[in-house]
Structure 1
Amino acid sequence: MALPNLHAEAQVHHSTLPAFDAELIRLLSFTVPTMSVEELRSQQGKVLIFDTREKGEYEVSHLPGARYLGYEHFEASRLSGVPKNAKIVLYCSVGYRSEKTGERLKKMGFTQVFNLYGSIFEWVNHGFPLEKSPGRTTYEVHTYNKEWSQWVTNPKVRKVW
């Protein structure tokens with residue numbers, strides 16, 4: 001599948017669902033380099049992971065080790081102490097909010113910012129773990145609303161909104 005009008009630094013990744021790829025191509029402008037869920041999984045512990053969803057979504061579940069950053073309630077102070085050259089991976093439900101937040105971080109001078117392709121939905125579709133709090137695994141994911149929940153296809157995951 002050809003990706004139209006991609007930013008020069010965009011990488012081509014694919015989700016577990018061709019229809020989800022089509023939706024991501026429609027939603028994203030690829031202004032922030034993307035990272036696949038497999039790449040992130042192999043780099044956990046070596047990168048900083050930030051959740052750009054809202055606090056209630058984050059509290060249902062998040063990627064292990066992810067820190068809350070927010071989108072509507074973004075506060076730069078949550079990045080206090082993070083070096084400008086740190087490798088940062090952002091995610092949300094599907095990648096739209098994390099891409100917009102990535103654009104903001106790049107303007108703030110952060111140099112290694114990545115958007116997780118397919119975000120938390122793609123993460124759970126691969127069967128990768130979620131946590132509710134440090135060390136507390138969960139099989140729930142906040143899918144934003146019923147319409148967006150169609151993109152979570154892992155039958156082990158309970159969708160909430």
Structure 2
Amino acid sequence: MNIIIRPGKPADIPQVFELIKELAVYEKALHEVETSVEKLTEDAFGEKPLYGLIVAEMDNKIVGISIFYYRYSTWKGKRLYLEDILVTEKQRGKRIGSQLFEATARYANEQGCSGMNWLVLDWNEPAIKFYKKFGAYFEPEWVNSGITKKELEKYKG
């Protein structure tokens with residue numbers, strides 16, 4: 001099994017989108033996927049990239065991804081936000097997720113980030129166990145919050 005961990009490129013996006021849908025099925029939220037191959041491509045590789053992508057490739061097929069972007073902490077400065085690490089179900093348990101996490105952490109360090117942040121569902125014990133291997137901390141006093149596109153539309157100018 002020869003796994004190549006590398007930066008993503010535009011040609012990877014159709015396979016990346018398939019992995020995103022696989023994750024959505026796992027999290028019982030396929031109906032919430034609103035993005036597309038075109039939007040993912042533009043947002044990663046357009047004039048103003050919004051996210052970074054590292055892929056795990058095996059036999060010319062994308063079997064895992066790390067999607068991340070910068071955020072800013074008023075106390076800590078520049079941080080890397082890890083949106084998702086996912087590995088196709090058939091390839092789980094082969095350290096591919098660990099390789100993706102380590103590559104993302106190296107990237108954050110090289111970019112001068114003060115740390116990395118991410119969210120994990122409280123019921124996803126395999127993910128919690130995975131992140132604990134890397135010394136992750138979990139902050140129970142913080143509540144994840146936000147508003148939807150529907151709520152944003154109330155603020156049209």
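Given a value of -7000 for helix-only ellipticity at 222 nm (-39500 (n - 2.57) for each DSSP H run of 4 or more, over all residues; to 500), point me to the structure among 1, 2 it was derived from.
1
Identify the structure, out of 1, 2, from whose coordinates FRET efficiency 1/(1 + (r/R0)^6) of positions 19 and 51 (r between Cβ atoms, R0 = 30 Å, to 0.05) was calculated to give 0.75.
Going label by label, the one that fits is 1.
Which one of 1, 2 has distance in nm of label points 7 Å out along Cα→Cβ at positions 115 and 147, as calculated from the coordinates, equal to 2.8? Before the final figure, lay out the partial values.
Numbers: 1: 1.9; 2: 2.8.
Comparing all candidates, it corresponds to 2.
1, 2: which one has semi-axes √(5λ) of the Cα gyration tensor in Å, for residues 43-122 alone, as calculated, at 17, 14, 12?
Source structure: 1.
Looking at relative contact order in percent (Cα under 8 Å, 6 or more apart), point out which structure of 1, 2 has the largest value.
1
Here mean projected area of the Cα convex hull in nm² was calculated and came to 8.8; which of the structures 1, 2 was it taken from?
The read-out was computed on structure 1.
Values quoted throughout were computed directly from the atomic coordinates according to the rules given, and no laboratory measurement underlies them. Computed from a prediction, not measured in an experiment: that's the story for all the values here. Cβ atoms are built from the backbone, for glycine too; each structure is taken alone.
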